[in-house]
Structure I
Amino acid sequence: MKKYDLIVIGAGPGGYEAAAHAAKNGLKTLLIEKQHLGGACLNNGCIPVKTLLGSVHFLQQIKKANLLNIKVENPMLDFSGLLDRKDRLIKRLQKGIEILLKDSGVETLIAAVTLKPDKIVETIDDSQQYTAENIILATGSAPGTLPGIQPDGQWLVDNIQLLQNKTIPASLSIIGAGVIGLEFADIYSRLGCKVTLLDVIPELLPAEDREAVALLQKSLERAGCAFLLNSKIEKIENKTIYLQGGQTISAELCLLAAGRKACTDYIQAPAVQKTPKGYVQANENLQTSVSGIYAIGDCNGLALYAHAATHQGITVVDNILHPELRRLPSGAEAMPRVLFTSPQIASVGKYTDNFKKIPLSLLGRAQAENQTEGFLKIFHDSTGAITGCVLATENADALIGEAVVLVNTKTKYSELKKMIHPHPSWAEIFSL
C-alpha cells in the first residue's frame with residue numbers, strides 16, 4: 001500500500017489547486033481523478049458555458065454596432081465552429097493544469113476509486129490501495145434530477161448533453177430557472193430559439209436583489225424567452241410537458257436544469273457522515289466526521305462555486321501545514337457570486353434596508369459606449385460599514401472584485417467616497 005502525506009480525490013478547481021499548493025509546500029501528494037483534469041467546471045460547466053455566452057453576447061454587441069457609428073451587415077454565428085473552439089479551449093486548459101501539477105510535484109492518478117474505512121483509497125479496476133494521514137474529498141457535483149424525470153440523452157437532456165448538441169433547436173423548454181437554466185436560456189433565446197423557462201418557484205432567483213432580477217427578466221423576455229413560474233409538472237409524455245392546471249408545453253428539445261447533486265457514491269466509509277441532502281458533512285474547518293478527512297467544494301454543499309472550492313482547498317492545506325493557525329474559510333457572506341447572463345448580476349455580502357443606488361447612466365464611460373442599462377447598489381449597516389453590493393450590468397464580473405474587498409474590510413461608505421477612481425472608467429461607479 002502506497003502512503004502519502006495527502007491524498008486529494010477530485011481534480012476540479014478545488015482539488016488540483018489544493019494538491020499543487022500542498023506539494024509546493026513539501027507534502028507528498030497524490031491527486032486522483034476518475035475522468036478529466038479540471039472537473040465539471042472546466043469540462044462541462046463554467047468554462048464551456050462562458051465560452052458560448054461570450055460569443056453570443058459579442059454577437060449582440062455587433063448587431064448594435066450602428067449605435068456606435070459602425071456599419072455591419074448580417075453578422076452570423078457559426079455555432080458548430082463555436083462548439084469546436086470550446087472543445088479546443090478545454091483541451092488547452094487541461095494541458096495547463098497538467099503542467100501545473102507536474103511542476104508542483106504532484107503525483108496524478110486517473111482512476112475511479114472508493115474511499116474505505118481507515119483512510120484507505122482503493123482503485124475500482126485493479127484494487128490498488130493508497131493511504132494518507134490527510135485526505136481531501138473534492139469530488140464536486142453532477143446534474144440534478146427530479147422524481148420521475150430523468151434525462152434520456154435525446155429529447156430530454158442535462159447541461160452536459162446540451163453542450164454537445166451541434167445545432168440550435170427551433171424551440172427549447174428548460175425545467176429549472178436557477179443559474180444553469182438562466183444562462184442556457186440567455187444563450188439560446190439570443191440565437192433565435194424560442195425558449196420557455198419553467199419552475200415551481202413563484203419568483204425568479206429569490207435570494208437576489210429584486211430590482212436586478214427584474215432587469216434580467218425583462219432583458220430575456222425581450223430576447224423572446226417566456227417564463228412560467230409557480231408551475232408544477234404533472235407528467236412528461238411524447239415530448240410534451242403537462243402542467244397542473246391543464247397547460248402543455250411542446251418543444252424540439254428540453255433541458256433539465258434541476259440544480260446539482262453531490263458526487264459521493266464512492267464513499268464506502270460509514271464513519272464519513274452525510275447531510276440529509278446527500279452532501280458530505282463538514283464542520284467550520286471543513287473537516288468531516290472523521291479526523292484528517294476534509295470535504296471541499298460542491299460535495300460539502302456550503303457554497304457551490306468554483307472559486308469557493310479553490311478557497312476552501314487552500315485553507316484546508318494551510319491548516320494541515322500549520323495546525324496552530326486554525327484558519328477558517330470565508331463564509332457565504334464574503335463569497336462573490338456572478339450570473340453571466342445579459343445583463344450580468346454580481347453580488348457579495350448581505351443586503352440591508354440602508355443602501356445607495358447608482359444608475360449606470362451616470363457614468364460618462366457608459367454613455368460613450370451606449371451601455372447605460374444597469375446599476376450598482378451599495379448596502380451598509382447603521383454605522384456606515386459596507387455589508388454588501390449588487391451590480392446589474394454587462395460587465396459586473398469585472399467590477400465585483402472591488403466590492404468583495406469593501407465587504408471583507410468592512411469599509412465605511414464615507415471612506416469609499418474619498419477613494420480615487422480613474423475617469424472615465426467603469427470602476428468610477430463606486431465613487432459616484
Structure II
Amino acid sequence: MRPRLAAVSAVLLITLPLAAATRLTYDVNGKPTPIEWSASAFPLPYEVDQRLLELKPAFGTMIDQAFNAWASVPDANVQFSSRGIVAAAARPNDGKVVVSLADELFNGQGMLAMTTYTFDDSGHFIDADIQIDPWLLKGDFNVDTALRHEVGHVLGLDHSAVLSAVMFPYVTPGNIPTAFDSDDRIAIATTYPRFDPTLSGATLQGRVVGDSGGIFAAQVVAVNVAGEAVTTSLSNASGEFTLSGVPAGSYRIYAEPLDGPVEVKALQGTWRQAKTTSFPTTFYDAAPMRVENGRVYGNLVVNTAGAVQLNPRWIGRCNGTDVNVQTSPVVARAGDTVTLAIAGDGFVSGMTQFEIPNAAFHRISDFSWGANYVKATYTIEPDAPEGSFVVLVRSGRDTATLTGALRVQPQDTTRRRSTRH
C-alpha cells in the first residue's frame with residue numbers, strides 16, 4: 001500500500017516537552033484509526049547512528065535498554081532486534097527503526113528528540129525513526145526516560161496527561177528515576193496484547209458530557225482505592241470512552257479537561273481537532289465501583305457542568321521557605337517526611353487544600369498559602385505502597401486533580417542508622 005502520511009512527534013527544548021498513553025490516531029479513509037505495527041513486523045529491527053556514540057559512548061547501551069524495557073512489559077507482545085551500530089544511518093521507508101542525530105530539517109529548532117513515521121491506508125506503520133538533538137546528551141535531562149518515550153511513539157503511543165508516565169510530554173530532570181507507570185504498561189499491553197485484554201482485565205465504557213453535549217478529548221482516569229491512577233483514556237468526538245485491560249479491583253472514575261499541564265496541542269493526529277474544553281473535574285460516582293476480569297461495564301456517564309474555577313498545574317517539594325514547583329512529579333520514599341506545594345489557577349488563600357487519597361500519607365502541618373499555591377507537610381509510612389498517586393485539590397465546592405503527581409519508591413534500606421550501645 002502507498003504511504004498514507006508522514007508525521008512528527010517532537011521533544012521541544014524551549015518548554016521541555018518530550019516528542020502517549022493515548023494511541024496515535026489519524027483519519028484513515030474517513031475514520032479515526034489508531035496506528036500500529038502489523039504482527040508480521042516483529043521483531044522490529046533497529047540500528048544506531050555511530051555519531052551518537054561519539055557524543056556519548058554509553059548511548060548505544062542506553063538505546064538498547066530503552067527498547068528492551070518496552071519488550072519486557074509482561075502482558076505486551078512486542079519484540080525488537082538490534083542491527084548494531086552503523087557509520088551512516090539512512091532513513092528509507094524500510095520497516096526498520098533508525099536512531100540518528102537530528103538532520104538539517106530539525107537541527108537547531110529547539111527540539112531535543114523527535115520520532116517521524118509513515119503509515120499505510122490500513123493504519124499500519126511502514127516506518128518509524130528517532131532523531132536525537134545533541135542538547136539532549138549535554139543538558140540535565142533524564143536521557144533514559146526520553147529514549148523510552150520516543151520508543152513509545154515508535155510503537156504508536158501518543159502523549160499521556162499522567163505526570164508520572166513515561167509518555168508524559170515534558171522531559172523530566174536527570175535526578176528523577178526512570179520507571180514505567182501503570183498507564184504506560186496497560187497502554188502498550190492493550191495495543192499489542194500477549195493475552196486477550198477482554199479476559200485479562202475489565203472493560204469500562206461510557207461517555208463524558210458537558211453543557212453542550214459530548215466532550216472531545218477529555219481524559220478519563222480509573223484510580224484505585226490506594227489513590228493510584230491505573231489507566232487512562234481520551235473521549236472521542238462524541239464524548240465516548242473505553243478503558244481496557246483494567247485489573248480486577250475497586251475504582252473511582254473521573255474525567256478531567258486537557259487544560260494544563262497537558263493540553264490538546266501536545267497530542268497528534270485527530271486529537272488535535274478537539275477544541276480545548278474547560279469543565280470541572282468530575283467523578284462518575286461518590287463510591288468506588290468493583291470490577292472483575294473479563295467483564296464489560298457500560299453506560300458510565302460522567303456529567304460535567306459549568307466552567308473551571310480551580311485548575312492545579314504544578315507540584316513541588318519545598319525546602320524551608322523556598323517553593324519551587326514544576327510539571328514533573330515529586331519523587332519521595334516510603335518513610336519520608338515531605339513538604340509539598342501545589343500551584344495553579346483559582347487558588348484561594350484560607351480555602352484551597354489538597355490531599356493524597358492513600359492511608360499511608362498523614363498530614364502533620366496546617367496548610368499555608370501563597371499567591372497561587374498551597375503547601376503542607378506529610379509523613380509517609382515506611383510500608384507505603386510503591387507507585388504513583390493522584391493529588392486531590394479542593395477549594396469550596398470545587399475539586400480538581402493532578403494525576404500521577406506524586407511517585408513513591410520503597411524505603412531506602414541502605415541509609416545509615418546510628419545505634420547506641
Structure III
Amino acid sequence: MKNKRIDEKYAISSVDYMSKKEIFDLQSRKFKEIIPYIADVPFYKNKFLKEGINNKQIQELSDLPKLPFTTKEEIRLSKPMERTPLGYDGIAFFFSSSGTTGNPTIYSWSTKDDLILREVAARCMKRVGVSSGDISLVLAPFGMPIMWYCMINQYLASGAGVVPLGISSPNEILKAMSAFPITSITTLPIIGTRLFEFMSMKKMSLIKNRFCHFHFGGDYLSNARRYRIENYWGVECYDFYGLSEIFGPIAGECEEKKGLHLAADYVIVEVVDPETEKSVPEGEVGVAVYTTLWGKAAPLLRYWSDDYISLTWEKCKCGRTSPRIIYKGRPIDSVVVNNKKIFAKDIEGIILSFSEISDEWALKIVGSTEQPMAKVYLEKTSGYKINTKRIQQEIMNWLEIPVRIEIVPFGSFSRSDVKPKRIIDIRDK
C-alpha cells in the first residue's frame with residue numbers, strides 16, 4: 001500500500017529550488033541560532049577558550065572563516081560525551097566511523113538526528129524515483145559503523161522496503177535477487193562490477209525481474225565504472241555522498257548525473273585549499289570543510305573532512321538550483337606528482353574506458369621525487385587485444401611523467417578487498 005504521508009512530505013524539497021542568496025540567508029539564520037548550542041559543547045567550549053574566542057562575537061555567517069578548523073585527530077583524542085551538550089538521557093545510541101583512514105571514532109546520535117537523516121535521505125531517494133513499492137537490497141557491513149543504518153533509513157523514509165543482507169558472497173547476493181522483488185541494490189561501486197564478473201565467469205544469466213537501479217556510496221564512482229555497470233546490467237547508476245561524522249547521504253545525484261545536490265539547509269560546506277587554508281574559486285578542487293546547522297548530538301564546526309571535492313552553484317539541467325558537489329576522493333585515493341594532485345578516480349576514468357581491460361587495476365609511482373615514473377598494472381580480458389601504446393599515452397598525458405604498462409593475467413588482483421588501494425607511492429624519499 002502506498003504511504004502517501006511519507007511520499008507527500010518528502011516529494012519536493014524547497015531548498016533545491018532556492019536562489020543562492022535565499023540559501024545563504026537561510027544558512028546565516030541557522031548559523032546564528034546554532035552557535036550558542038555549539039558553544040555549550042564541552043569540546044568546543046574548551047576549544048574556544050584555548051583559541052581566545054568569545055562565541056558572542058560570532059554573529060554572522062561571514063564570521064565562519066575566522067574560526068579554527070576541527071580536525072579528525074582532535075575528535076579522535078576526545079571522548080564522545082565531550083562532543084555533545086546532551087546528557088545520557090538525550091542519546092539514542094552510539095556509533096563509530098568506519099576506521100578506513102585510522103582508528104574508528106565513537107559518536108553520539110539523537111532522535112533529532114534521526115529525523116534530519118530521514119528528511120535529507122528521503123529527498124535524495126526521491127530525486128532518483130524511489131517510492132513506495134520499491135525494495136532495495138542493502139549490502140553494507142553491520143555493526144558500529146553507521147553506514148548500514150543510514151542506508152536502511154533512506155529507503156524507509158521514502159516509503160520503500162529493504163532487504164538488509166549485509167556484506168555477502170556473490171552467491172548469497174544472487175539468491176536474494178532471485179528470492180525478493182528487488183528494484184535497487186545499495187552498495188559500493190566496485191560490487192557492481194565484481195558481481196557481474198562473477199556471473200559472467202559462472203555463465204549465469206542476468207537476474208533482472210524488477211531490478212532497475214544501483215545506488216552507490218562509500219567510495220568514489222568514476223564515470224567509466226558507472227558506464228560499465230550500466231552497460232553490464234542494463235540499469236541506471238546513481239551516486240550518493242555522506243560521511244560518518246554527519247550521516248549519509250548529505251548529497252545525491254538527480255537523473256542528470258552531473259553532480260550531487262547538497263542538503264544546504266542542514267550543512268555548510270567550504271572548499272578549502274589544503275596549503276593556504278583559504279576557500280578556492282567555485283569549480284576548483286579542495287578539501288571539504290563542514291559545519292552542521294541543526295541541534296545535532298555531536299555538532300561539527302568547520303570540520304576538516306579530508307575529502308576532496310569541487311562545488312558548483314550553476315543551475316542543474318534538472319531545474320534544481322541547490323549547490324552540487326563532485327566527489328574526487330580521499331588522500332588515500334590520491335598522490336602528488338610534480339606538484340600536481342592526481343586522483344585515482346581520474347586515472348580509473350582513463351583505464352576503464354578501454355574495454356579490453358578488466359575492472360581491476362593498480363598504479364605505482366616509483367623513482368624519486370625529482371624523477372618520478374608510473375608503473376600501471378592492468379588485467380587483460382579474454383578475447384581482446386590490448387592497445388598498450390594508446391593506454392600508455394593517455395595516462396602519460398594526464399600524469400605528465402613517464403609511464404610503463406604491465407599486463408598481468410586475469411585474476412591477478414584480489415577480489416576480496418572492497419576498497420582496494422589503487423595508487424601506491426613507493427618513490428625514494
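Can you spot which of I, II, III the value 5.1 was calculated from, given it is distance in nm of label points 7 Å out along Cα→Cβ at positions 142 and 278? The value was obtained from structure III.
Assuming 14.6 is mean count of other Cβ atoms within 10 Å over residues 126-133 as calculated from a single structure, say which of I, II, III it is. Comparing all candidates, it corresponds to I.
Every read-out reported here was derived from the displayed coordinates using simple, explicitly stated rules and does not represent laboratory data. Keep in mind it's a predicted model, so treat the numbers as computed, not measured. Cβ atoms are built from the backbone, for glycine too; each structure is taken alone.
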